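Asks: Below you'll find the structures, each written out as C-alpha cells.
No lab work stands behind these numbers, since they all come straight from the coordinates. Because the structure is a prediction, the values reported are computed rather than measured. Cβ atoms are built from the backbone, for glycine too; each structure is taken alone.
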Structure I
Amino acid sequence: MSVTQPLFSLTTREIADRTPPVVVVEANGEVDAANAAEFTRAIDAIAGPRPLVVDISGLDYIDSAGFAAVDRMLSRQAITVVLDPNSPIRAAAKLIELPSLDSVEDALP
C-alpha cells in the first residue's frame, strides 16, 4: 500500500499586534479535484479569529475544484484571499473574478 503526500502545504503565523490577532495562512503546492476537500478541511481546522488571511500566491497550480473550494470559504466569510500580482495562478483567478488583495498588508484590518 502506498500513501501519497498532500500536494499542498500550509504555514501559519499570527500577527499579534492587531485586535483581535490576525492569523495568516500561506498555501504552497497544488490544489485540485483530488485534494480540494482536504485543503478546505485543513484551513477550517486552523485556530484563530475569522476571517483568516489566506495567501494563495505560493500555489503553483489550482484547478476549478480548488477555486470552488476557495470560493465556498469566501462565501462563509471564513477567509480573506491574498494573491500576489506575480503569482502563476493570478491570471486564472482574475478570469473567474476571484476576490483577492495583492498583499498580506492590504488584508490587515
Structure II
Amino acid sequence: MTRTTIQVFVLRAEEKTVLELPEGARVLDVQMAPVVSRIGLAQVQELPCLWAEVDPDAPIIKRTFRLLGTGKPYQELEKLVYIRTFQHTALDQGGVRAYTFHCYEEV
C-alpha cells in the first residue's frame, strides 16, 4: 500500500534546477511562495516553489526543471515539457517590476 503526500520543493530562481523527488512524483503546481531562510537570521523570501504528490517511500530520482522568462530566446524547447506559467512582482531601486516565468521539465 502506498501512502501519498503533497510536498513542496523550492526551485532556484536560476534557469535550471535539479530536484531529488520520489519516483513517480506528480507535479501539481508551480508558483511563488514565502520561504523562510534558515541561514543566519531568519528571513522570509518569495521563491518559486513546486508542489507534487509523492510516495515518500519510493526510490529517489533526479528530475530537472527550467524556469524560462518571457521574451528571452531559448533553444531545444522540444526537449522540454510545459508545466505552468506564473508571475512574480518585485520591488527594486527602479520601482515595481512584474516578471512572468514558464516552468518546464526536461525529458
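Asks: A value of 13.2 was derived for mean count of other Cβ atoms within 10 Å over residues 14-21; which structure in I, II was it taken from?
Replies: II
Asks: Now, a different point. Determine which structure produced the value 30 for relative contact order in percent (Cα under 8 Å, 6 or more apart), calculated from the coordinates; the candidates are I, II.
Replies: II
Asks: Please state which of the structures I, II yields 53, 41, 20 when Cα extents along the principal axes in Å is computed from it.
Replies: Clearly, the read-out refers to II.
Asks: Using helix-only ellipticity at 222 nm (-39500 (n - 2.57) for each DSSP H run of 4 or more, over all residues; to 500) as the calculated read-out, with -7500 as its value, let me know the right label among I, II.
Replies: I
Asks: Something else now. Between structures I, II, where is distance in nm of label points 7 Å out along Cα→Cβ at positions 78 and 94 highest?
Replies: Result for distance in nm of label points 7 Å out along Cα→Cβ at positions 78 and 94 over I, II: largest is II.
Asks: Further question: Work out which structure the value 16.4 belongs to, where mean count of other Cβ atoms within 10 Å over residues 62-69 was derived from one of I, II.
Replies: II
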